[in-house]
Structure I
Amino acid sequence: MSENISSNVLFHFTKSMENLKSILKNGFYPRYCPEYTLDPLDQKAVSDGISPMRAAPLVCFCDLPLSLIRKHLAEYGHFGIGLSKEWGFKHGVTPVIYTHRGAQTFEPISHLVAEAEKSSDRTSRSDLMILAAYTKPYVGAAWRDNKVQPDVRFYDEREWRYVPVVGGGNSLFLSREDYADGAKRNALQEGFKTHDALSIHPDHIQYLVVPESADERNILDLAHFVKGLYEPDDAILVTTAIMTSDCIREDV
C-alpha cells in the first residue's frame with residue numbers, strides 16, 4: 001500500500017472560537033492579506049522593515065497531514081476546520097505556485113506580475129493578477145504581527161488558496177495605502193462576503209479542532225453551537241468530527 005505525503009483534507013486554522021463559528025455559519029470569504037511578492041520594491045520593503053507593497057484577497061488552506069500540523073497550529077491558531085478536497089475542487093481552491101530565484105519560472109513570472117497592473121487588456125490583466133496572487137516564493141519574508149518575519153519556508157506550509165476574480169477592469173490588489181484605510185478595506189471585503197463566499201455543507205466537514213480546556217468548555221461550546229446550527233442528523237455527524245489541538249500536538 002502506498003503512503004500519501006499530503007492529506008486528503010484541506011485545513012484552515014484561526015485564532016478564536018468566534019472565527020470558527022463564523023466559518024461554520026457563513027462559510028469562507030476572501031480577506032486581504034499583505035504579502036511580499038517577487039517585485040524588487042517588495043524586497044526593498046523587507047530590508048526597510050515595512051509592510052508589503054500590496055495585499056491580495058484570499059482564503060488560505062493547507063493539505064498537511066495531522067502528523068505534521070503542529071507548527072501550523074503555533075503560527076495560525078488552534079481553532080480549525082478540515083474539509084474534504086472534493087469540497088476544495090468544487091470551489092476552485094488550488095495549490096499555490098512556488099518558485100525561487102534560481103528557478104526557470106522565476107523571471108517569466110516576475111515579468112508577468114510586473115506587467116499585470118499596466119495591461120490595457122482587461123482579460124489579460126485579470127489573468128495576470130490571478131497568476132500573481134497564486135505565486136509565492138519557496139522561502140522568503142512574511143509580514144506577521146506588523147513586523148518582518150525573515151526566512152519563512154513557505155513551501156513547508158503546502159498552501160492551497162482561493163482568490164476571487166475581480167471584474168470591471170478593477171485591480172485585484174490593494175496598495176499599501178489603501179490597505180491601511182480600514183473603511184475601504186472592510187467595504188471591499190463585505191463585497192466578497194456577499195458575492196464570493198464559499199459555503200460549507202456538513203458532509204464535507206472532516207475535522208473541527210479546538211484547544212483543550214480543563215473543563216472541556218471549548219468542546220461543549222462548539223458542540224452546542226453545532227446542534228443549534230444544523231438539523232439533528234447533520235449535527236450528530238459534525239460533532240463526531242470535533243477534536244482538540246492538544247491531541248494533535250501530543251499524540252499524533
Structure II
Amino acid sequence: MAKNHFYDDPEFSYQKYWVGRLYEHQSEVIAIQKLLKNQHFESAADIGGGYGRLVPTLLKFCDQLTLVEPSLKQRQLALKITIPSDKNLKFKIFEGTSENTTLPDSSLDLAIVIRVLHHLPNPAPALQELRRILKPQGVLILEFANSISLKSRLKSLISGKPILLSSVEKRRPANIRRGTIPFVNHHPHTIKKLLYQNGFVIDKILSVSNFRVPFLKKFLPLKLLLILESLCQQLFSYGYIGPSIFILARLDNK
C-alpha cells in the first residue's frame with residue numbers, strides 16, 4: 001500500500017480522481033460480478049479499499065465486510081457509506097495495510113485487493129499477509145496493473161525497448177504539491193508465481209478496462225463500451241491484453 005500520507009493530503013481528493021472514470025469503475029464492477037457470480041461469503045475484506053468505492057458491489061456477496069485502509073481521510077469518508085436498512089449486513093472499517101491488515105489469522109472467506117499492487121514494487125509481503133488472513137479454501141480477488149498490456153507491447157515495438165518484468169515510475173498526482181507515489185506495472189507471470197508460492201490455486205483470470213483509450217471513451221457511448229468490455233474480459237485474458245488484470249484464486253495449501 002502506498003504511504004497513507006498521500007491519500008491524507010487535504011489538497012488531494014481520491015473521490016475526484018474517479019470523476020470522468022465511470023467506464024473504469026463499471027469495468028471493475030463487471031469483473032467482480034463475473035468472478036463472484038452465484039457465490040456468497042460469510043466474511044470478506046476489501047484490502048486498501050480507500051473511501052469504499054466498491055463496497056456497494058461487494059456487500060451483495062457477503063454477510064460481513066471489513067474495509068482495511070491506512071489513510072485516516074479515506075476511512076472517514078468510508079464511514080459515510082449508507083448500508084441498506086433492509087439488509088442484515090455488518091460493515092466494519094479497520095486501519096491497516098496490505099502487508100499488515102491487523103486482521104486475525106484465518107478469519108476471512110473472501111479477500112479483495114484492487115488498485116493496491118500498483119503501489120507495491122515488491123508485492124510478496126502482501127501475498128504472505130493474504131495467505132495468513134484467509135481461511136483454508138478462502139477466495140481471493142487480486143488486481144494488478146499489467147506490464148505486458150497491448151499498449152505496453154506497442155510502445156516497446158515502436159521504441160525498441162524491452163518490456164521489463166516489473167516497471168516502476170514515480171508520479172505526482174494532481175493536487176499534491178510535494179512528493180511522489182510509486183506506480184508499478186507487474187508482469188502476470190510474476191504475480192502468478194507469487195500466488196503459487198503462497199499456496200493459491202488460480203481459478204480464473206480476466207482482462208479489465210480493455211477499452212481505456214481516450215478517443216474511444218470520447219466518441220463511443222458508455223453503454224456500448226461496457227457491452228464490449230463484458231464480452232472481451234474473458235477473451236482478452238488469454239493474451240493479457242488489457243491494462244488491468246483480475247485474478248480469482250483459492251487458498252489451497254494451509
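Only the coordinates and a few stated rules stand behind these numbers; no lab work does. The shown structure was predicted, so the numbers you read here are calculated from the model rather than taken from an experiment. Cβ atoms are built from the backbone, for glycine too; each structure is taken alone.
The value 21 for relative contact order in percent (Cα under 8 Å, 6 or more apart) was derived from one model only; which of I, II is it?
II
Which of the displayed structures (I, II) returns the greatest value of FRET efficiency 1/(1 + (r/R0)^6) of positions 12 and 156 (r between Cβ atoms, R0 = 35 Å, to 0.05) on calculation?
I
Of structures I, II, which gives 2.1 when distance in nm of label points 7 Å out along Cα→Cβ at positions 28 and 220 is computed from the coordinates?
This figure was derived from II.
Mean projected area of the Cα convex hull in nm², for residues 92-227 alone was computed and gave 11.3; which structure, I, II, did it come from?
II
Which structure, out of I, II, was Rg/Rh (Cα atoms, Kirkwood Rh) calculated from, if the result is 0.94?
That value comes from structure II.
If helix-only ellipticity at 222 nm (-39500 (n - 2.57) for each DSSP H run of 4 or more, over all residues; to 500) computes to -11500, which of I, II did it come from?
The correct label is I.
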